[in-house]
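Below you'll find the structures, each written out as structure tokens.
Values in this text are rule-based calculations from the coordinates and carry no lab data. Everything quoted here is computed from the prediction, not taken from an experiment. Cβ atoms are built from the backbone, for glycine too; each structure is taken alone.
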Structure I
Amino acid sequence: MTGLFLTFEGGDGSGKSTQSALLTDWLAARGETVVHAREPGGTELGVELREIILHRRGYIAPRAEALLYAADRAHNVATVVRPALERGQVVIQDRYLDSSVAYQGAGRVLSMPEVRDVSLWASEGLLPHLTVLLDLDPGIGRARLDASRTRYDRLESEATAFHARVRSAYLELAAAEPARFLVLDASLPVAEIQQRIRERVSVLLDTLTA
């Protein structure tokens with residue numbers, strides 16, 4: 001049996017961690033075996049790469065940054081995601097290749113198609129069955145972060161224009177692949193967002209077990 005690969009995307013402060021945790025609990029209660037992953041930092045190697053990418057002081061060239069994310073993705077897919085899917089499990093992942101396309105491709109003003117191609121090569125072409133995009137105005141996202149933390153990583157610290165480009169790129173990606181994306185207004189109540197996600201995931205589970 002092939003497993004189910006679900007990813008959560010969106011700007012900083014959009015609620016990805018909250019929604020993925022709620023979905024994990026719901027699926028586990030249904031008897032599904034869930035593997036929760038993230039990028040960057042979902043493996044031992046990934047933790048080291050995450051520290052470099054997000055917290056290293058000093059300049060990192062945009063192409064170098066994109067390649068570091070791709071390296072993390074290649075290792076994560078090979079050692080965590082694919083093995084879980086081959087076992088028929090559900091993989092819920094916080095960020096995947098769409099983050100690279102949006103943040104490094106659009107945010108860093110690199111080529112979005114080129115960044116996508118590198119990510120597809122790194123992941124051996126693996127795409128999620130469903131990508132939940134939590135869409136939120138960057139200003140609201142920043143206000144949420146300000147209310148919950150005092151330390152920001154390199155990407156969270158970028159200017160408003162950067163995050164505006166990221167949001168536009170995400171919406172462009174979703175429009176290009178409507179069958180894969182579920183776009184939700186992240187300013188809606190948490191419970192309402194979660195219900196819509198569960199409805200879509202239920203359909204996917206029924207399809208896989210039919």
Structure II
Amino acid sequence: MPDVVLPVLNESEAIPWVLERMPAGYEPIVVDNGSTDGSGALAARLGARVVVEPTPGFGAACFAGLCAADDDLVCFMDCDGSLDPADLPEVAGPVLDGSADLVLGSRMADRGAWPVHARLANRALCLELRRRTGVRLRDLGPMRVAHRARLLELEISDRRFGWPLEMVIKAMADDWRITEVPVRYRARSGRSKVTGTVTGTLQALRDMGAVLRE
């Protein structure tokens with residue numbers, strides 16, 4: 001059964017909805033990355049497997065979840081209610097049928113769900129990626145699916161917000177077949193730590209810029 005890595009930092013408001021929407025056969029791994037609102041305990045009470053990662057950082061949480069996964073197929077997605085787990089089978093489809101090695105969920109945002117500053121930053125990164133590699137992506141979104149063993153072989157080293165970009169860059173360098181599947185992007189539950197704030201977006205850009213410079 002595919003494992004679903006859910007990095008969490010104070011997402012108690014969204015966790016029940018996310019877990020109840022998990023498709024049959026998809027096993028959630030909630031990685032508690034320093035929550036102070038009881039997110040980890042809540043997820044455990046609702047039946048999720050919980051991993052505690054004390055090192056702060058989105059990439060640190062994703063890596064901890066990847067290491068904890070048991071299945072050969074691993075999915076990643078935010079746990080803030082902006083993405084629907086019900087979309088996971090469609091995103092996983094091309095990996096399962098062997099037509100792709102990495103599939104990204106390309107966000108189709110509801111009105112007001114994706115702040116302009118975050119959307120523009122994402123677009124700029126995709127354009128820079130295309131300039132450097134020739135690969136055309138419209139989004140570097142957090143919902144993605146690949147095989148666990150191959151992800152570990154990439155040796156992704158970033159432990160902050162550069163993790164998603166480094167994954168794509170290293171996959172491209174290793175000649176992975178990468179494709180996108182459209183997914184709906186909703187207004188998140190609670191306060192955003194990244195895309196909902198200019199400060200968070202700037203921090204993500206700094207982390208991704210460091211990955212690009214490497």
Structure III
Amino acid sequence: MKLNQHKSNLLKFSDEVLEALHTGKPVVALESTVISHGLPYPENVATAKKIEEAVRIGGAIPATIGIENGFFIIGMNDADIDRFASTSGIPKVSSRDIPIILAKGCMGATTVASSLVAAELANIPFFASAGIGGVHRDGETTMDISADLIQFTRSKVAVVCAGAKSILDLNLTMEYLETHCVPVIAYKSDDFPAFYCTSSGIRSPHRLDDEETNSICH
């Protein structure tokens with residue numbers, strides 16, 4: 001793994017993640033808002049560790065991402081997770097907020113969008129999340145659209161998720177992804193999932209049944 005100087009000045013790797021990237025082991029990036037803005041302490045710690053364990057069971061190294069002291073943390077250790085889980089008032093950092101939080105040197109919990117920025121800087125090609133953001137209901141008039149969808153068009157990182165959150169307008173979300181040429185592929189399903197639901201009732205444009213195949217045709 002080679003990083004140019006300006007990138008390395010922004011990133012602080014855990015030893016495990018750095019070793020994995022140097023030796024070619026698979027690494028999966030994870031967000032940190034699930035820690036600081038999810039369940040109460042200490043359930044949020046347990047959840048974060050379960051997510052990391054799921055990545056390990058799948059044969060990859062987890063890299064939970066956060067912001068602290070002017071750096072992206074690329075791979076939180078147990079102490080990092082506990083600190084982010086127990087510290088109150090940590091801001092949720094989307095893509096637009098990254099330079100401000102880095103410049104201030106304060107803590108920041110990364111969303112899907114900002115985690116993708118950090119993952120690409122760190123040369124991590126995969127990111128996993130439960131549910132992505134999307135177009136909110138009445139989004140055609142409010143223009144309330146998650147930055148996640150914009151960031152998909154900017155970061156060269158594959159996002160593995162359970163679709164978009166079911167409270168959103170999923171039809172408009174799919175239309176937005178199509179308009180911006182974002183590939184959407186359902187794994188072992190004909191339908192686009194809806195977070196807690198295996199199907200949103202919306203047909204996925206592509207289906208993949210075998211992660212080893214080079215074909216994603218129906």
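Before moving on, here are some points about what is shown:
- Answer label among I, II, III for the case where relative contact order in percent (Cα under 8 Å, 6 or more apart), calculated from the coordinates, equals 32: I
- Origin of the value -12000, where helix-only ellipticity at 222 nm (-39500 (n - 2.57) for each DSSP H run of 4 or more, over all residues; to 500) was derived from one of I, II, III: II
- Which of I, II, III yields 4.0 [distance in nm of label points 7 Å out along Cα→Cβ at positions 111 and 143, calculated]: I
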